[in-house]
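Structures for review follow.
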Structure I
Amino acid sequence: MVGQYERDGYGGYRYGNLFPAEVLKGQQFGPASQVWLLGCLLHELSAMEPAYKIQGTDMFTALANIMEGRPPPDITESFSDELKTMIRDCLKGDPDLRPSMEELVNRVTVVTEAMKQAYRGPEIVDL
């Protein structure tokens, strides 16, 4: 996967596609930026590729998509609508439109409880 990223000349790699729009525009990294990064992580774990994939050496398209607030392609149908919506909400271009971490935890709790209620297999014991 490292091969997807451009060398920075200092022995490392540039990860410009992991900076939210507000940071690319010179604003401070804050809680909404962390939510955006969580969205990137969830997308990459689900889709098995970065949300804003760099094509060859063309980093500018990925950066333009981030800065203009364009959502990445949806993950496959095998994932729940709740997960798709959560990822889409986390990756909104405007940081004020992203959910807070607390809202995300509440969403996950609601979905988890609904899944427990719908489950018909052997008893699940919480650890």
Structure II
Amino acid sequence: MWLLTVGALLAVLGAGSTQLVFNAVDVVEKYACNDTVVLPCIVTNLKENNDSSMHVSWKRQEQVIFSFNGPEQRIYRHESVPSANFLSKVDLSKGIASLRLKNAEAPDGNYSCEVTELNREGETKMKLRTHM
């Protein structure tokens, strides 16, 4: 009976679930000669491999600029980034949630990518700066 109670408690608390793991990049440099910049967001331990079970949120300075709601297949773009899109929507189910933006819409600063897959989540952060 005690073992059953502990098992139920662990299930309720979500114990045993792991966080999502990312190939982290600390700094992304953009070049004035390029039209676009890609902010990398690569999850290495997805289990479902199905974008319908995922949520992705990209933030700049803590403000959401782009998000994807997998169950509804709905994308949100902040008005300041009308060009924002996944580098490859087809590869989202493989863990690639990298964001492509026009250079003009991507000011230097801190960016983050948050990914949720069912009850597992994770975040990667990076600094975007102009190459001098």
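Read-outs throughout are calculated quantities, based only on the coordinates presented, and are distinct from any laboratory measurement. These numbers were taken from a predicted model, which means no experiment stands behind them. Cβ atoms are built from the backbone, for glycine too; each structure is taken alone.
Assuming 112 is volume of the Cα convex hull per residue in Å³ as calculated from a single structure, say which of I, II it is.
Traced to structure II.
Here distance in nm of label points 7 Å out along Cα→Cβ at positions 20 and 76 was derived from just one of the structures I, II, and that gives 1.6; the source is II.
Using the calculated result -3000 for helix-only ellipticity at 222 nm (-39500 (n - 2.57) for each DSSP H run of 4 or more, over all residues; to 500), pick out the matching structure from I, II. Could you put the intermediate results ahead of the total?
Details: I: -14000; II: -3000.
This figure was derived from II.
Match the computed value 32 of relative contact order in percent (Cα under 8 Å, 6 or more apart) to one of the structures I, II, and report its label. Walk me through the numbers on the way to the answer.
Numbers: I: 26; II: 32.
Going label by label, the one that fits is II.
Figure out for me which of the structures I, II the number 19.1 belongs to, where mean count of other Cβ atoms within 10 Å over residues 52-59 was derived from the coordinates.
Values: I: 13.8; II: 19.1.
Comparing all candidates, it corresponds to II.
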